[in-house]
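Undergrad: Got some structures for you, see below.
Since every read-out is calculated from the coordinates, none of them should be taken as a lab result. Since this is a predicted model, take the numbers as computed values, not measurements. Cβ atoms are built from the backbone, for glycine too; each structure is taken alone.
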Structure I
Amino acid sequence: MWGDIIFQLVLLIILVVIVALIVLSIRALSKRSKQMDRIENKLDAVSKQDKEDN
């Protein structure tokens, strides 16, 4: 009986960890994408300003 309860708890914990890892991975990728967009916009602005100065 206790073995069944422990087994189910372990499986539940593993499932929760897998879901949490998936969610955290998606959030990290989204954050990285937004950061890359900001960097690209800054580089475009610097490049545009450099062309105007010449």
Structure II
Amino acid sequence: MKGPAGHEFRYMGALTTEASCLACHAVQGYHEGDVRGGISVSFDVESMRRELIVYL
């Protein structure tokens, strides 16, 4: 993906409710497996390419 700093890799994953979450959050109506949010990671592709060249 082309971003303001150049080409970027972006990933977004769901944060789902696990059984351990329900000790506090069941009263809010959440159930195991519910999607509660997300987390995103992005990094500059060019800097990663340079790192790979050095270590490969």
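Undergrad: Among the shown structures I, II, from which was the value 1.28 of Rg/Rh (Cα atoms, Kirkwood Rh) calculated?
TA: It must be structure II, since only it matches.
Undergrad: Then there's this: Could you tell me which structure in I, II was used to calculate distance in nm of label points 7 Å out along Cα→Cβ at positions 6 and 46 as 5.8?
TA: Label of the source structure: I.
Undergrad: Of the structures labelled I, II, one was used to calculate helix-only ellipticity at 222 nm (-39500 (n - 2.57) for each DSSP H run of 4 or more, over all residues; to 500), giving -7000. Name it.
TA: II
Undergrad: Can you say which of I, II returns 1.1 when distance in nm of label points 7 Å out along Cα→Cβ at positions 14 and 38 is computed? Write out the running numbers ahead of the final one.
TA: On the way: I: 3.9; II: 1.1.
Among I, II, the structure yielding 1.1 for distance in nm of label points 7 Å out along Cα→Cβ at positions 14 and 38 is II.
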